[in-house]
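Derivation of every value follows stated rules applied to the coordinates shown; laboratory data play no part. For clarity, every value in this text was computed on a predicted model and none was experimentally measured. Cβ atoms are built from the backbone, for glycine too; each structure is taken alone.
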Structure 1
Amino acid sequence: MQNILRIVIVGIFATLSSIAWAEEFKPAVVYDMGGKFDKSFNEGVYNGIKRFEEETGVKVMDFEVTNETQREQAMQRMAKRGATVILGVGFAQADAINKVAAEHPDKKFAIIDVSWLDQPNLRQYAFKEHEGSYLVGMAAALASKTGKVGFVGGMDIPLIRAFACGYVQGVKKVKADMEVLQNMTGTTPAAWNNPGKGAELAQSQIDRGADVIYQAAGGTGIGVIRAAADAGKMSIGVDSNQNHLAPGSVLTSMLKRVDVAAYETMKDAMSGNFETGVRTLGLAEKGIGWALDEHNAKLISDDMKAQIEAASADIVAGKISVHDYRSDSSCPN
């Protein structure tokens, strides 16, 4: 009887301890311009957060930034509300999270698309977008019938130049003399959320002969996808799998697994295995890839798939080195 009572008491204390610990763990995420349902970068993060919530039952506090001044304000507000881990989405939140993390050394912070900060309580995620862009560049060149393909970027920054440069290298790998038309949407954060401008730039490239257009432009890219579909041309999605947005018209999507970064951040913080520092994810780490599903299966032939997968394996093995624009602000092609 005493043994049974002891077991019951131990069980009660364990349960109470678990409940108390769960109450202490308060995760938060601050989405950037475009919102968590932008069907691209932010939504990729949201998918990782949703997976975490569904698996654990823990609700993640969130905020969607609509202007630049809100980034730091939102993080400070989360910290004051008791958040124990705060995830910032996107390089534009670097200054804000750097300041807030320094002011709250007892809390954990993480940020996606940043690798240059130096706070002891901060985890940073960087991605090898140029590797995935190389693969979809090959796909574009293999699918093109006009010998011209396009690229529409969002904000004109080194990160997006890296997407473009990787894409050009992949295109040129297939056909050295193929022309790649390029446009950036703008030079301010508004460039991420202007689908009308995206459609306009895509149509301009189509008018000049491009029949496949890769977009790396956040919410603006939705306009690129729609314009290509309306014109009977093909587009390439980015960040999330966007094949379903225009089935039969989206050739593929360059996958940037920000969902994995978001999920890992929350799970590690919850389990007590949160490590700081920079984590760089590329093809080898399965943090980058390309999408093949029922929505684009008819657009990707067996030969195209074989060539792309062979190149992916060669990149992982070091046989193909994809130049990163960010390393020297130049592109070899």
Structure 2
Amino acid sequence: MRNIASKNKVGRQNILDIIRTKNLTKKFNDFTAVDHISFSVRKGEIFGFLGPNGAGKTTTIKMLTTLLYPTEGSATLFGFDILKQRDKVRQNIGIVFQDPALDTELTGRENLDFHARMYGLSKNDRKNRIDEVLRLVDLVDKKDVLVKNYSGGMKRRLEIARGLMHYPTVLFLDEPTLGLDAQTRHAIWDYIKKMNKEENTTIFLTTHYMDEADYLCDRIGIIDHGKILIINTTKSLKNSVGNDVITLSCSNMDKLTERLENESWIKNIKRHNSQLTLGVKKGEEKIPIIVEIAQKLKIKIKSISVRKPTLDDVFIYFTGHTMRDQEPESPMKEMARFYRRRR
């Protein structure tokens, strides 16, 4: 397989961190969309930003792909500076944004051919590469169909194929399955894993779907209000909450919380609305202990359950709220709301 970007990779094959940022910041007047974030993405991994809409995910991608200038901080991709070497960065990346950007009056093959021409692929290379990426996303039999007749899932797969046309070192996927049905979402996940393996493409994706981040990502960064709160593997993030999660509600939450905070076997304790969540080992054995403590304090346990931790628990633990508590907003809408409050 011919890689048109190979000439830009000489001497950089040993770089383990494909993306590096330091105090990367983006402000829109007085509103800070991305707040001094520092992180790295390793070569060959699927790295995910998990957070609600308006958290700063898309703004970060736009800075890394040179579509927005950062207000402060710095970032490099493949060793190339996003400000000083913008063309070098662009030659090595593919982008699939939330909003569709296909020409619906062209066929799938024509969309890919047009994109390849923009990157200077020869006629023979274009033909071979179009066949390769169409096979990868299972659209060979639809290549000569007008895109306006594609389903939502087919359009998304074609956009991913287009992002791969010029052999990018990193493919950015911004909310890759937003608005798709469950079956199509799972199919897209499999295509993402497939291209990561077969194309050796490093993937940076953003999502607010817990199951998507859990299924796809080697490492996850939780981002909220423009700040990165934690970065780690899914397994390590879940373990940070506890081996088991006990959720309970009771008649006197303050009193029980204060008492349980003194128990050394509780790894962490968080109160969320009318519920208390505890991270513990051997959760089933701890439930009778909790009930006994509550009885001695004359506190009535209304409900109690135990389960293994999920990414929802992780998100609550590090942010103090659920993803559903956040009103889906773009950074610009959130900025507009910020200014309305000042009037």
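Given a value of -14500 for helix-only ellipticity at 222 nm (-39500 (n - 2.57) for each DSSP H run of 4 or more, over all residues; to 500), calculated from one of 1, 2, which structure does it belong to?
1
Starting from the value 28, 49, 20, 3: which structure in 1, 2 was P(r) over Cα pairs in 20 Å bins from 0, in percent calculated from?
Answer for the origin of the read-out: 2.
Which structure, out of 1, 2, was distance in nm of label points 7 Å out along Cα→Cβ at positions 82 and 274 derived from, given a value of 1.6?
Computing distance in nm of label points 7 Å out along Cα→Cβ at positions 82 and 274 on every structure in 1, 2 gives 1.6 only for 1.
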